[in-house]
Structure 1
Amino acid sequence: MTESMARRRAAALIRDLPAKKLKVAVDFLAYLRTKEDWDATLEILQSPALVRSLKRGRRDLKAGRWSPWEAVKRRV
């Protein structure tokens, strides 16, 4: 099935759904759209070194140890 065929089929199926099932379908589509982002987030959080680095970065930010992006861009 091509992408355009799948989109037409999905639209037709959605058009015929009763209101209660339409809400479920919309929620499921929203889940599918964000699932990859959540998977990437979970992968990052499973790396102890990366989590430590993020925490260190937050502490640095709170302590005022940061540089404006424009200054960083000039150095690279």
Structure 2
Amino acid sequence: MAAPQQTAFASRSLTEHVLRGALGIGAISLAIKLGEPGGAWWTLPAALTFGLLSLLAFRGCPICWTIGLVETLWRQLRK
């Protein structure tokens, strides 16, 4: 049987993919909360940091993460 094709969005396991999604959702939630107007001086750099963390966790945007979820599930079902 041929080795599964490597993609940019799929993860090695479903657990890893779901954990990356949870990290991404948490980071983007914090970025939005910290980016609200009227916050302290440090909230903007913290919001940008959490925003970048969410992009790294999602490997792009939330839609990219969803595509990776479908690819990961498809890979698991084909095994």
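No lab work stands behind these numbers, since they all come straight from the coordinates. Keep in mind it's a predicted model, so treat the numbers as computed, not measured. Cβ atoms are built from the backbone, for glycine too; each structure is taken alone.
Quick one: distance in nm of label points 7 Å out along Cα→Cβ at positions 29 and 53 came out at 1.3 when computed from one of 1, 2, so which one is it?
The correct label is 2.
Please state which of the structures 1, 2 yields -27000 when helix-only ellipticity at 222 nm (-39500 (n - 2.57) for each DSSP H run of 4 or more, over all residues; to 500) is computed from it.
1
To which of 1, 2 does the computed value 21.8, 58 (Rg and Dmax of the Cα atoms in Å) belong? Please list the in-between numbers first.
Numbers: 1: 21.8, 58; 2: 15.7, 58.
Comparing all candidates, it corresponds to 1.
Say we calculate FRET efficiency 1/(1 + (r/R0)^6) of positions 21 and 45 (r between Cβ atoms, R0 = 35 Å, to 0.05) for every structure; which of 1, 2 gives the highest result?
2
Determine which structure produced the value 2.5 for distance in nm of label points 7 Å out along Cα→Cβ at positions 37 and 61, calculated from the coordinates; the candidates are 1, 2.
Derived from the structure labelled 2.
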